[in-house]
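Coordinate-derived values only; no laboratory data. The model shown is predicted, which means the values in this text are computed figures rather than measured ones.
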Structure 1
Amino acid sequence: MFEPSELVVEFFRKAGWTATQRMTLPGDLPSGHPAAEILARYDGLKVGECITGHDCATSDVFFRARPADDDDEEIAGWQHLLNTRLVSIADVHHGHGELFVCSSGRLFLRSYVHDAFGFQGESFASGMENLLLGMQTRPMLRPGQQSVTMYGVKYTQESPELYKY
């Protein structure tokens, strides 16, 4: 379930990953949450690089376990809106963003550059394809948020590219 797709598995192999690789993780990851399995397979691995991609720049992905931050109001708000538990699993784009996995295995991305949050993929495999091959993140708006700018484009409630949660 948390294997890279055939389209990007070579990125993982090039970074030193093997399918049998397992790590010991900190005990503060939520039991049964997909983050625990993902980090058991990939913690410490840096995959990909930032170069020209299909729709936008590709990304590097640095998998790392990070203690839960229960004071993170932005993530708490998105958890409420998505009715799920979000756990941070990686830094992306040279640390300019953070990758989260939700309880059902979907991937979401938070930008540190601007006020943007977006849908990265329905599964680990599709999210990794989108990041490593340079497919655009689907922007999301909070209730009351009029617009968000990603990739130099302003998205509003009427934009068909928005991820509707």
Structure 2
Amino acid sequence: MGESTPETLNPVHIIRKAELRDFFKLHGLEKLCFQADAWPWIDVFAALTFPETVRLIAEQRDDLIGFVIGDRRKHRDLGWIASIAVHPDYRRQGIGRQLLEACELAIGMNRLRLSLRPSNQGALALYRSEGYIEVDRWRRYYRDGEDALVMEKREDWIHSS
């Protein structure tokens, strides 16, 4: 067995930086997970090419099973988890949590935000367990009219508890 690295999830799951060669797989997983709300191809392409974007994927062998995209908004001292998804066949195995934590670390900001559907109870539970709290609600954000919850995590909130 090989040497363990921080990127190793377990013997078959690896987190690594996403590259342009991952475009088709990442875009396909985005469409599978988010359907009508999936990013258009140009946004996925931008996420894979903009230098300040944090882009990580989880793989099992050659299959992309999850990803996270984040960005730094340095002028606001804020990191934003823009998109995170795990293939339906691999959910509830800790992959989303590991992607989230790796992205937070890579962004390196004291404040982090993300948005999600209130109906996505699994994601909501994950974010709450990771220290995120609701700070805003965007009315009728999604194409079907559902609101978006905006959640924030601050390092000072976590360390003062």
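Suppose helix-only ellipticity at 222 nm (-39500 (n - 2.57) for each DSSP H run of 4 or more, over all residues; to 500) works out to -9000; of 1, 2, which structure was it derived from?
So the calculation was done on 2.
A value of 45, 38, 31 was derived for Cα extents along the principal axes in Å; which structure in 1, 2 was it taken from?
2
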